[in-house]
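Some structures are shown below for you to check.
Please treat every number below as a calculation from the coordinates, not as lab data. Keep in mind it's a predicted model, so treat the numbers as computed, not measured. Cβ atoms are built from the backbone, for glycine too; each structure is taken alone.
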Structure P
Amino acid sequence: MVMNIKKAIIPAAGLGTRFLPATKAMPKEMLPIVDTPTIQYIVEEAVKSGIEDIIIVTGKGKRAIEDHFDVSIELEQNLFEKGKLGLLETVQKSSNLVDIHYIRQKEPRGLGHAIWCARKFIGDEPFAVLLGDDIVKSDKPCLQQLMEQYKQHQASVIGVQEVAKEHVSRYGIIDGKKISDRLYSLMNVVEKPRQEEAPSSIAIMGRYILTPRIFELLENQSPGTGGEIQLTDAIAELIGLEDVYAYNFDGVRYDVGEKLGFIKTTIDFALQRDELKHDLLNYLSQIVVSEVQLKNLD
């Protein structure tokens with residue numbers, strides 16, 4: 001019997017230390033790309049892929065996430081009375097996207113532990129995981145691409161893309177056998193290997209379809225890299241028990257988990273807005289001209 005993927009986990013319990021001091025009082029998942037919180041892009045991808053229920057795993061100080069996806073009666077009434085119906089529609093969109101549930105990870109024990117915290121919500125079903133550090137822009141939602149592979153192979157599928165060899169130590173890296181243009185059968189996965197030890201330059205990119213058996217492995221998983229319970233380590237064990245695939249999804253992946261990537265993403269998304277593109281291009285051109293002039297003076 002083919003089971004459709006209807007539930008998704010979005011881990012959002014991290015401390016966001018790369019963006020301090022901004023994340024001292026605000027969840028990093030609420031940092032805006034132009035005018036939309038990063039986590040809303042992730043939720044929208046899940047919804048477009050057919051997900052019906054999402055559980056967000058939060059931590060201390062993450063209440064703003066719940067507020068964002070909740071109804072804001074006072075704000076909505078104010079916008080309605082002032083005739084700002086366009087803004088009203090925008091505000092209401094986030095609270096009408098999908099059924100969202102929350103559970104708190106009581107201590108920061110890593111991604112694997114965060115996913116394990118949601119085991120009772122998922123039950124005995126295959127499910128999706130979307131990490132908030134990766135926004136993917138594509139004609140067909142990235143998660144939907146993985147779901148289609150799951151439907152065909154009835155096995156866990158991990159979203160991957162190739163990265164520069166000098167960057168492999170930042171990611172989970174796969175060791176797999178290529179079986180079609182974009183699909184790999186996995187033999188192993190390694191969390192943040194040194195460049196000389198990496199089995200490939202194909203990196204895990206924050207999108208997963210997993211079978212519920214992963215919870216059994218996470219239950220007894222020993223701490224790995226960084227002293228945390230690593231999802232990658234549990235997937236490596238899962239490979240020894242059942243088929244696991246990696247799919248090189250089609251789309252542009254934006255890394256919003258580090259400062260430069262966040263800035264690049266903001267610029268790219270702003271340039272896709274008709275009301276911002278012209279003025280932003282002019283501004284960027286002025287900066288480039290000024291920098292060139294300063295270099296020539298040197």
Structure Q
Amino acid sequence: MQKCRMSNWDNLQIILAIQRCGSIGKAARSMNLNYSTVHRRLSAYEETLGVKLFERSATGQVCTPAGLRICDVAARMEEELSEAERSVVGSHTDMEGELRITMSASIFQTLMAPILGAFSEHHPGIRLSLTFTRDISDLFRREADVAFRFSNNPPESLVGVRITNCAQSIYACVNYIETRPEPQDRHWIGWKDRSRRPSWVQNSSEPLAEIKHSALDNLAKQHMAANGMGMTMLPCFIGDQDPRLTRVPPKTVFRGRDLWVLTHEDIRKTSRVRTLLEFSREQLKSKSELLEGRLPEN
């Protein structure tokens with residue numbers, strides 16, 4: 001009996017995820033699946049097609065020519081499906097239904113939680129679904145309707161509202177500075193820098209200090225600094241709201257990235273999307289002093 005060569009969208013999504021992530025493990029995590037499920041689905045699909053779609057390499061999975069053809073078609077199907085979904089969502093004008101929002105956890109916990117609480121109270125018919133990421137592609141793939149993002153150059157294919165530039169400063173707990181009056185005795189909490197004195201440290205007001213600890217998440221760095229593990233660069237809307245932290249002298253304010261509220265062109269006129277954009281803009285503009293680092297210190 002001839003093998004059935006029918007494909008389903010779940011298989012194609014898995015193939016796309018492996019290509020984009022570069023490995024089965026990373027693809028599984030991105031889809032909230034376990035490794036064995038993705039590996040089994042890939043093997044079964046390759047057996048159905050009678051060809052290998054990926055080859056193992058030192059860095060992960062690499063598409064074969066057949067895999068590239070499948071991924072190219074799948075990506076076009078994904079875009080067409082997303083366009084159709086955006087068109088359907090954009091045709092609704094009511095103020096009821098789900099509104100999917102994405103932002104980083106630090107923006108939500110330190111800035112957006114009360115704003116979204118007020119929005120929900122004003123519009124009880126809207127169900128908010130939150131995802132905490134920094135990836136702008138969630139809008140393109142229709143994984144979210146509205147994104148709150150830091151960017152100085154958002155994609156031209158997205159539309160939205162620029163709120164303001166979010167200033168940064170160097171923060172530490174008071175005891176850390178008092179017990180280390182000499183700059184060379186202090187340490188940085190940085191990002192995943194290869195150098196202990198990268199260019200951003202050398203250009204800061206604390207060029208003699210080295211990176212000792214590191215974290216990618218601003219909330220983690222906030223709590224590390226508050227517990228005396230070093231000093232760190234934070235957006236002022238995070239550092240100035242934490243009474244455990246103080247700006248490190250000379251308390252310089254640095255220009256950061258712009259805060260944007262973004263959506264896709266196809267759904268920008270949807271009532272609940274447009275209402276959230278306008279509501280967020282008004283609420284965030286009222287916090288411009290905090291965002292721009294112009295509030296008095298704690």
Structure R
Amino acid sequence: MRIVVAGVGGVGGYIGAHLCKLDEEIVFLARGEHAAEIERVGLLIQEDTGVLSATPDSVTTAEALEGSIDVLLLCIKSYDIVEMLKALEKNITPETIILPFSNGVEHKERIDLLVDAKVLHGAVYILAHKEAPGVIVKKGKVFAALFGDREYIEETALLSSFFKKAGLRHKIPEDIEAAIWKKYLFISAFAALTSYFDTTMLNVYELHRNWAETLLQEIADVAQAKGIEIQDEVEKALKTASSLPEDASSSMHLDFQNGVQTELETLCGYIVKEGKKVHLPTPMMAKIYGVLKNSNTTKV
């Protein structure tokens with residue numbers, strides 16, 4: 001089968017490198033120096049436990065890709081999904097399996113409106129980033145991919161077999177929507193707070209725990225109003241933050257620091273918008289969202 005990994009940063013690079021172990025055609029969609037370095041010497045994954053070097057069958061861009069796609073892993077920023085799918089419209093068929101690993105909780109619904117394909121729910125837990133062209137650094141032991149869909153049981157099982165053969169830890173939750181919201185609960189709150197206070201996730205836990213607890217509760221309340229029960233995850237999210245590496249931060253915080261486009265709308269604006277829809281105030285998220293939206297700096 002032809003597996004295409006769109007986005008070869010921290011998430012896509014780590015997953016894609018492991019998928020290169022399979023006897024399947026693996027295609028990376030990447031650009032610039034990163035793509036050139038992968039083509040030249042392969043993709044290097046640096047972990048605490050060692051180094052993995054991987055070489056895909058090909059590296060190209062969405063615009064240049066020819067032929068149909070069997071499996072498409074969307075490992076890109078949420079704001080790039082629409083543009084990526086437009087570029088791949090020529091390659092996507094009704095039989096294409098699409099698995100989005102972008103931050104957010106509404107991607108399956110959005111993608112279903114854009115293309116005719118078999119779209120699953122997906123989320124991934126990982127602390128990784130592109131360190132240099134051709135180099136991905138993964139921090140700590142955290143990695144777990146969650147995916148599935150009640151309508152596409154066989155497709156979910158197929159992807160599970162690929163991940164198992166590649167040695168990628170994964171789960172197929174019975175309630176995939178709730179599982180995605182559990183991940184979103186953590187990343188939304190800590191992306192917001194690390195960006196707002198311009199600090200790491202561990203520092204947020206140690207210095208601003210009351211903020212973190214309040215914000216997590218706001219997000220859990222919005223989920224509950226939408227029929228998703230994740231109230232028990234608030235304390236678990238705090239415990240997770242307390243055990244992270246000292247220098248671990250959120251990708252949104254790093255994007256703010258680097259002065260590039262962020263996922264502010266997906267990770268913060270969405271909660272404010274959905275809170276209004278269900279007539280549920282989200283004062284802390286609204287405050288953080290307002291500050292970050294109207295400022296080019298993460299400092300307060």
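Worth a mention:
- When distance in nm of label points 7 Å out along Cα→Cβ at positions 28 and 228 is calculated for each of structures P, Q, R, structure Q gives the greatest result.
- Label whose coordinates, when Cα extents along the principal axes in Å is calculated, return 80, 51, 29 (choices P, Q, R): Q
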